[in-house]
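Derivation of every value follows stated rules applied to the coordinates shown; laboratory data play no part. Small disclaimer: the values here were computed from a predicted structure and weren't measured. Cβ atoms are built from the backbone, for glycine too; each structure is taken alone.
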Structure 1
Amino acid sequence: MTRLTSDSRASSDAPGHIIKAHDVADLVFSRREVTFAIDQVAMRMAAHLYDENPLFICVLQGGFFYFSRLIERLNIPLEVSYVHVGRYGEKTIGNSELTWLAKPDVSLEDRHVVLVDDVFDKGVTMKSLVDWAWSEGASVVSSSVLISKETSKVKDAHVDFMALHATDRFLFGCGMDYRGYWRNLPEVFALPEGFVG
């Protein structure tokens, strides 16, 4: 488990509330659990997508951790690209509207598009991206996330391939951040209820 020591805290330039969030967080999924879950979902996806000539699209920023570990396990022909969208900024509660920062430079026309993101909570981001992919002419749209939260979803929002399930808590690590930090952690942590950073 990745934990800071008092020595590393003393030399850190990170704000105190960032360190505090890490210190009080609960471990939800260990590195081993994350790795095993990605292995399992990659096997399912490879079998399903082998003859599909898929275009995998990473949803930045959060999706990069899962995306990079997922595609290295897929021994199938595929192309990769990315979109950069946001709903959270430095907040811990997302907005209902996407902010588009970058779109792919490759055509989605007549492609099996696979959208890959970090977390599926209410489904606002994924549903918006699925609708966008259809509007760009994709022939099939699939989706995959590292974690699906147990929470109410927006109408018609779903994920085809999920690696892990978690309760509805604020998560960080494995690409998910707390106020811009901790995406680099190989485990998944959750903030305690009522945490004020």
Structure 2
Amino acid sequence: MQTFFIIFIIVINAVLTRVLFTNWQKIRLSQKGIFLAAIMLISSLFFVGSSTVSFNNMKKRNFCISCHEMQPYEKSLHVDHDDSLVSKHWQNNYVPKENACYSCHTEYSMFGGIDAKIGGIKHMFVHYTGTAPEKLKLYKKYSEVNCRHCHSTSKKFLDKRAHNRKKHPLKTILSGKSSCLTTNCHDVVHAFKSDED
């Protein structure tokens, strides 16, 4: 349906443009303004429609793994590694499989989705310009708020004994004062297997 809408807008815009420019001398000034306004409106609709389709596709895992730089991250979803956060979440359906990357790498804030899409555009730029670094890094420090968004209300998480130790009590985890990623609890995020495996 979205593709049909975009094609329809392109065709209408092309017809209006052709009519306007082939009959430029015959059309009165007021009609020229109407034609130009219509072309601008239709072009705007096309831009909004195509951007919406593109941005929605950027949420999908298949979009993320379509670049060769991301292939090891795709493979890390399937690694049998007890400590790997990614494979544990993926293999146990803790995240939606279609939007797995987006679910964990998008901050749950007012502009989180926009920030994630800007990051995706940066990823595409470095991929297509051939300037992707050998070892990929996030553009900014990973926000554990993303983890707490789901886990702070999970009974399994709240009742786990390891989350209620004296060294790192649950209230410090939930408040963000204690990091799950840097306290040797969940320090393996993506576990990569070698090509020989």
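Numbers for the structure displayed
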{"quantity": "Structure responsible for 1.06, with Rg/Rh (Cα atoms, Kirkwood Rh), for residues 44-115 alone calculated and labels 1, 2 on offer", "calculated": "2"}
{"quantity": "Read-out FRET efficiency 1/(1 + (r/R0)^6) of positions 68 and 84 (r between Cβ atoms, R0 = 25 Å, to 0.05), computed value 0.95, structure in 1, 2", "calculated": "1"}
{"quantity": "Parent structure of the calculated result -8500, given that helix-only ellipticity at 222 nm (-39500 (n - 2.57) for each DSSP H run of 4 or more, over all residues; to 500) is the read-out and 1, 2 the choices", "calculated": "1"}
{"quantity": "If relative contact order in percent (Cα under 8 Å, 6 or more apart) is computed and equals 21, the structure in 1, 2", "calculated": "2"}
{"quantity": "Structures 1, 2, by mean count of other Cβ atoms within 10 Å over residues 108-115: label with the highest value", "calculated": "1"}
{"quantity": "Top of 1, 2 by distance in nm of label points 7 Å out along Cα→Cβ at positions 28 and 100, largest first", "calculated": "2"}
{"quantity": "Parent structure of the calculated result 1, 7, 16, 20, 19, 15, 10, 6, 3, 1, 0, given that P(r) over Cα pairs in 5 Å bins from 0, in percent is the read-out and 1, 2 the choices", "calculated": "1"}
{"quantity": "Read-out distance in nm of label points 7 Å out along Cα→Cβ at positions 60 and 132, computed value 1.2, structure in 1, 2", "calculated": "1"}
